[in-house]
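Presented below are the structures under discussion, each in the form of structure tokens.
Please treat every number below as a calculation from the coordinates, not as lab data. Computed from a prediction, not measured in an experiment: that's the story for all the values here. Cβ atoms are built from the backbone, for glycine too; each structure is taken alone.
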Structure I
Amino acid sequence: MAASPSLAAQIELSLVASDIQFFGRLAQPGLHEDFRGIGFLALMPFLSAVVVETAGYLQSRGAPLTIPLQHEALLRASRLRLKLLDDDQRTFDAILGEAGQMASVASGFMTGMHRGFGMWKRLFQADLGLYLIDGLLVCSTHVAILNLGLRPTSQVFAGDGHTLGGVGQYMSAVAVSIGEFIGFVSSAIGIDLSPVTSPQTNSPFKSRDAFSGPFYRAVAQRIAPRDKAVSLLVSILASELNVGRVLAPLASALVDTPLTGFKIRFLSCYHVASSLQKLLDRDYRQPFLLGHAAAALRSTLQPAEVRLLRRLTGLRNTFMHYRVEADAAALLQADIPFNGLCEAYGRSFRQVDESLTVAEQQMSGMLANLLAEALSKSAPAPR
């Protein structure tokens, strides 16, 4: 039986509520502090998207709500990181070039934290922090600064702000604004942000230190020896995919927001698959990948489940923008998972879930293989 139009609005609001609850509860005491530190750095593009899209959605419904104006440019830039290479406003080279610049900035922060050695610092002190869950890379110090939405032209890098302390102070102000925004939205639409009832006192993260030069060279030797920027891209893709595969399900289970866990899992998988295809397309036009690496990419994207996932653009748009398309709205059902949201876009929830599992396994395995040698040379970070 066709659903009433109001069911679409209910689903849209339930997506908003789940996302606000996910990040609001994740910031509460009760979970290990690493969830509020490393966890938020890894999830920052998704959080920025929630702020930007929630403001737009509720404004369209007449709510007196705006993005924190003083940080709007940063939040929009951070939101774009979620899309990886799916950025129609910038070229492939521009995206990688800027990522490389910000990675250099992040490396400078790490070596700048230590005294001694002078100009020889980079020879003796690691400049890349790695964060893993169950052996899978979910973030790095380079990925983190990209996730924040900072760019070489960001005001925080002007004058004396080019220090880790300066960036930390700036991002603390951003966090306060985001927290106020989440608090306002939760009050406006009646969202329960009470702390989790099952505290998680252990950190799921394992930290490792590495020298960025040898790390990226080891990756480059497996995919594109003449283009080391691609090795940085590999770590970015692996981090986003594994955030969806391991971090989001873990965090959403702890704060009881399964819808957001599924959403982040879907979006990360969708955009990594799309970005890998863009990498292949670029290699087709201008070959730069090793032959066996290009073949591995094609094999990874070939399974029917991966191709099905990439066709679910309507579902992706609903997850991203909180709007159910008109044709899909007529097909919603109240008595199946997520009110039949997946079914409304042509596939059952079970089919989408199974496609995600296959796609995650395919892409995570391929990316892990590219990172294997580099990760093996990293060392446990001092606690």
Structure II
Amino acid sequence: MLTRSRKIFEKNWSVLLPLFYFIFCLCYIFFFTGDEYIKDETFFMMGAKDFSSLSLSSYFDHLKSYYPPQAPLIHTISGLIYYEGISIKIFRVMNALFSFFTLFFFFDLLKRNFKRESFKILLLCSAMILFNPYFFLISAHYYADGLYLLLTSICLRFYFLNKESKFYIAALLAPLSRQFGLFISLGSFFSNLIERKDGWLKRATYSLLCLSPIIFLFIYWGRFQPSTGFGTKADLVKSDHGSIIISYSVYYLSALGFYLLPMNLIGIKDFLKDKTFYIGAVIALILFLIFPPIENFYLGLPLGFYHKAMLKMGFVGTGLMAFFCSFYGGRCALYIRSSSTPLIIKVWITLMFGIATFSPVCWDKYILDLILLNIIGFLYFRIEPSTSREAL
């Protein structure tokens, strides 16, 4: 009986795991949360309410300046659902659905693309996103990140399964749900520009066209976000700390080193013998010493659950943060050197770290897309170059 159940699970895990997670989120939403807004839900509900009362003619005027700093797609969808007196639980269930499909599309990609990989390894990689506390936060509460992560997983699935037209549609929508999503089309453009495979010019052109809606919004806003209140405070952060805040990207290096540690420990005996690992580790450690993560300058708070826990440990916590940063830097160096790792993954991850330095806000939940990219990069890294599957 147990053997049969295990075979069924191994065959259908890409559907069953998302389904179990969805049911878990529903239980949490209906049995452990009330109708009170939690943390940022207040601002997102404000956006839903404002967008619900708009006519088509007033919609574009409203786009000029509204409070939540995210791009308008999620607020537009929420506005269509919103009515006076609606329970916040409706929006939490919506995000739980987003996360269900995020996991389904992503796990289905892993199952299809890495058929030769051990089931235990795929399960461990899946756990990196399933047990991330911030993924649960956006799955069981109303946060704008749910739709963005869904569109990111759709982009990854269609890209690596060679579904070009569907990839470009999702890539166009991703930055309209959260501005960070422009990394997808930018990465596609640069990787095509570098590789110059057959049809590269057409694909590079399509990638640039996918950026046209968000570029229009940037021009329309006169900045990278719509909210004048958020923008004013963001300008203060930049005036005090500079337009480029490298410590934010250094923090993400350390946070990824912590959250992805179980996965990145696989093969440790081999990569500890590789000098490339130590070169990357030293570079990351130097960056940590020069640009140590201090706080979220926009909010004046710790940078997330991980940072808060490390701060409570004092000097020991600082040392652990440096270790995780250095360890992840070493692993990244191995991925970059490997010909098995697709160029697009290298470009996407590089762009995400670069974009993070321009953001006035830093928070753990902004690395969820990086976690998905790292999982794919890790699994490709384990494939011999001769058997590595090409994408677009």
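Things worth noting here:
- Taking FRET efficiency 1/(1 + (r/R0)^6) of positions 82 and 338 (r between Cβ atoms, R0 = 41 Å, to 0.05) as the criterion, the highest value among I, II goes to I.
- For mean projected area of the Cα convex hull in nm² computed as 19.3, the structure of I, II it came from: I
- Largest in relative contact order in percent (Cα under 8 Å, 6 or more apart) among the labelled structures I, II is structure I.
- Given -23000 for helix-only ellipticity at 222 nm (-39500 (n - 2.57) for each DSSP H run of 4 or more, over all residues; to 500), calculated: source structure among I, II: II
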